[in-house]
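Next come the structures, one after another.
What follows is calculated from the coordinates using simple rules that are stated; it is not laboratory data. Given the structure is predicted, the values throughout are model-derived calculations rather than measurements.
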Structure P
Amino acid sequence: MTSANLPVLVLKRNEDRRLGAGHVWVYSNEVDTRKTSLSGFEPGSLAAIQSASGKTLGVGYVNPHSLICARLLSRRPRSEIDSGFFERRLRSALSLRESLFAEPYYRLVFGESDGLPGLVIDRYGTVLVVQITTAGMEAVRELLLEVLDRVLAPTGILLRNDSSVRTLEGLPLETEVLGEVPETVLLTEGGVQFEVPLGAGQKTGWFYDQRGNRQAMQKYVQGRQVLDTFSYVGAWGLQAAAAGAAGVCCVDASPVAQAFMEKNIAANDLGDKVRLENGDAFTVLKAMQDTGQRFDVVIVDPPAFIKRRKDIKTGEQGYGRLNRLALKLLAPDGFLISCSCSMHLSAERLQHVLYQSARKQGRQLQILERGFQCMDHPVHPAIPETAYLKALFCRVPAT
């Protein structure tokens with residue numbers, strides 16, 4: 001169906017600037033409700049999005065119940081949003097990943113950056129983990145599954161539609177297995193083999209976005225004692241051990257994650273180098289400080305502390321407290337690798353948090369390099385929200 005056959009969503013005067021600059025979101029307060037009532041749209045339905053002057057800006061889907069009430073799918077007014085459209089977008093995303101990675105283990109679709117807002121797909125060989133977060137993508141779910149089968153012929157698909165973001169769209173939280181999906185998959189990164197839980201794991205199972213940063217980490221750990229916080233199934237810590245660390249301590253509060261970490265330690269014969277601490281990272285780090293433990297490298301890779309703009313202040317305080325604890329455990333001339341996946345915390349603000357944390361302890365901070373999300377999580381230059389991951393590799397000199 002082209003824009004000529006679609007209902008129209010008209011924006012207020014000058015509210016087309018964001019779309020004109022390349023973004024794809026429309027907020028509910030940008031819609032001219034005198035001309036088009038949002039209540040007239042079904043969640044997930046298609047619309048032609050027009051400026052106040054009557055210019056068609058493209059075709060998108062609408063959710064009248066969400067703050068982000070529309071997301072642009074195509075800037076071509078005559079675009080047919082059909083199986084051919086989704087197949088072209090999917091093949092484009094696949095072409096990029098196949099040109100970058102030798103094996104089929106990567107984030108295949110990264111939402112807006114791949115022209116498919118509301119859709120995330122992680123690939124584990126012949127198994128896909130699909131996450132749909134918007135009513136617009138939910139409305140074409142069966143069509144998407146048909147296209148995925150045609151393009152990739154997966155042996156199984158796990159629909160991990162259990163993200164809390166779905167509640168903002170009025171969607172239920174659920175998981176579903178299509179075909180044959182194993183409870184775990186095997187993948188190799190940094191010369192280490194990992195068994196990763198899919199249904200019981202965090203988010204879509206594995207954090208492909210940190211792949212490049214974990215590779216960059218390896219040169220800092222050789223012959224050193226390493227502390228890996230929020231270690232999940234050991235992606236950072238076990239690669240540090242394999243890269244030549246003298247010893248690694250992995251901290252995580254999840255019994256499921258620790259069980260898989262134990263499996264991965266044994267599978268890679270790293271039991272003589274890696275020890276586990278189960279518990280809340282803040283509590284464990286404080287206890288380590290009290291007993292005088294010190295490490296040459298501390299890795300801080302927590303979940304997002306800032307999920308909404310109103311959480312920025314408390315979230316920054318959380319990052320500050322965590323990094324202060326990390327710095328107190330860091331030996332002189334040690335290295336701090338500090339990460340944030342909060343899109344509302346910029347790299348500059350993270351740097352400020354680290355700098356202030358070091359100053360409060362009378363310590364200096366040298367920033368050696370900056371890390372970002374891996375190439376299978378491309379950044380859309382007009383959508384700041386897609387540049388969410390940042391990592392700072394720091395040295396804290398003795399004097």
Structure Q
Amino acid sequence: METVTLTRGSHRVLTGSPWIYRTELEPVSIAPGAVVRVTTREGRMVGTGFYNPHSMIAVRLLARGELVPDVAALVQQRVREAWAWRTPLFRDREAWRVIYAEADGLPGLVVDRYGPLLVMEVTSLGMASYRDVVVETLKDCLHPEGIYEHGDLPVRLREGLPRENRVLWGQLLSPLEIREHGVRLLVDVAGGQKTGHFLDQYENRRRVVDFAPEGIHVFDAFCHTGAFGLILAHRRHARVTGIDINAEAIRQAEANAALNHLGERTTFVVENAFDWLRRASDQGDQYDVGILDPPAFTKSKESLAQALKGYKEINLRALKLIRPGGYLVTSSCSYHVSESDFIQVVHSAAHDAHRFVRIVEIRGQGPDHPILPALPESRYLKCLIIAVGK
């Protein structure tokens with residue numbers, strides 16, 4: 001096992017982070033994807049990790065303070081541990097995240113379960129070498145009918161991995177049906193966004209029901225395949241307008257509505273949500289509950305300021321659309337946008353919209369997406385439930 005050495009100075013890895021950036025390492029010539037020993041300049045052992053000089057994150061730690069003599073055995077153990085602690089918590093759910101990368105000690109590996117199908121994302125060159133170990137362990141633990149790799153991801157090119165989707169084992173079941181909070185949902189793992197569905201909002205979709213009275217009027221902007229709105233339509237007999245720029249997502253939302261006999265209560269619109277929000281607020285339309293669940297507006301610190309402007313614009317428009325006494329449920333999945341940044345955006349939007357607001361609950365991703373305290377990036381989802389007054 002070859003060695004990489006930290007430069008002098010303070011480093012996040014020394015206080016618990018599993019990431020080491022290229023600029024934090026002394027120059028070295030080691031093959032991308034290798035398993036390496038990490039030491040300080042004084043020779044103190046930091047840990048064992050995957051090395052890739054082509055990535056900004058040059059080392060992703062597998063183990064801290066020790067050498068790992070058998071990486072395959074460690075990967076197998078970590079997969080089993082991730083499955084074992086989740087199983088009692090999610091035995092009543094058909095869909096949940098089985099493995100969440102660094103938070104489960106498996107850097108660059110995500111696995112989601114949709115009933116009989118597992119969907120895997122590998123975004124680390126080092127982890128790709130242990131794909132077969134992961135597949136065999138998942139088969140033994142979860143007994144799926146198929147394992148599908150969602151690999152058409154831009155980040156894979158930076159890691160030196162091809163952008164390709166493929167069946168790793170068994171058969172591809174897509175679209176397939178899951179049930180969430182009493183609503184039947186079709187999930188297209190082959191053609192949909194991410195792994196097919198946004199599992200991180202599962203608990204938040206259920207929680208919104210508690211704040212919503214019967215027969216309300218709801219808008220669901222950036223609705224994807226309609227889960228937020230459809231659950232409100234099913235559980236609270238809400239009338240829902242869903243908006244998304246992706247025509248295929250809207251077609252699937254309409255199919256989900258039909259599957260649940262909710263077509264009469266739902267309208268889905270193919271449109272840029274920014275444009276819809278602007279036009280609807282200018283017209284003076286009014287709703288009881290609004291949902292904002294946009295994609296990440298920034299994936300880098302450099303574009304943070306522009307992203308915050310975007311978040312302010314949609315929240316300002318959305319607040320104007322909510323009747324006094326109603327609620328806005330607004331989210332950000334950009335980990336570069338901190339919770340305090342996001343709250344400030346809401347404050348500024350409310351001020352400019354001349355609306356009195358109270359944050360009644362601050363939420364985030366579900367427990368199947370655990371957070372590493374030493375890796376703030378693992379806490380990416382912020383979800384605010386806001387009571388809107390005059």
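In this comparison of P, Q, the computed figure 24, 50, 21, 5 for P(r) over Cα pairs in 10 Å bins from 0, in percent, for residues 70-117 alone is attributed to P.
Work out the source of 3, 13, 19, 19, 17, 13, 9, 5, 2, 0 here, i.e. which of P, Q gives that when P(r) over Cα pairs in 5 Å bins from 0, in percent, for residues 262-325 alone is computed. Please report the intermediate quantities before stating the final value.
Values: P: 3, 13, 19, 19, 17, 13, 9, 5, 2, 0; Q: 3, 15, 23, 22, 17, 11, 6, 3, 1.
This figure was derived from P.
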